Structure P
Amino acid sequence: MAAYSTDEIYTATQMVRHFSSIVSDVSSGKKKRAVIVKNNKFEAVLLNIHEYERMQEAVEILERIYAKTKRI
């Protein structure tokens, strides 16, 4: 499980009340991510679009590698 710092964790209520500033912090890179907690459970993670695209590219590369190893 990933480790999150306390300044990255927001309740759903905090997210609703401070949405613009949280999105601004994440999109500008001031914060790497925003982890959203609802009913004391981690529910979602907000990433900036560049980080999301980077992760998607990594997944695609890993899927291609995995597909090649299954053929062998």
Structure Q
Amino acid sequence: MDPVEFFQKYKWRVIGVVFAIIFTILVFTINFWRTLLLFVIVGIAYFIGTLMDEGGRGRVKEFFCSLFGPRGS
């Protein structure tokens, strides 16, 4: 079985193991809370990047206006 076929068959297992290895290395080197903060910041950046891909700056502005805009009574 070649590596491409192996990855296609076990894609999520490979991704999970790589994620676990990276997470463990980060926990042992920079501490659990810093690692957690790093993942939160990366997740937020990914989410904002996704909004930018979908609709540019207008989509990001629309999201934050809906999040922090005036509440209806």
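Read-outs: derived from the displayed coordinates by stated rules, not from any lab. The structure displayed is predicted, hence computed values, not measured ones. Cβ atoms are built from the backbone, for glycine too; each structure is taken alone.
Some points to look at:
- Among P, Q, structure where distance in nm of label points 7 Å out along Cα→Cβ at positions 13 and 37 as derived comes to 3.7: Q
- Read-out helix-only ellipticity at 222 nm (-39500 (n - 2.57) for each DSSP H run of 4 or more, over all residues; to 500), computed value -30500, structure in P, Q: Q
- Taking Kirkwood radius over Cα pairs in Å as the criterion, the top structure among P, Q is Q, with the largest value.
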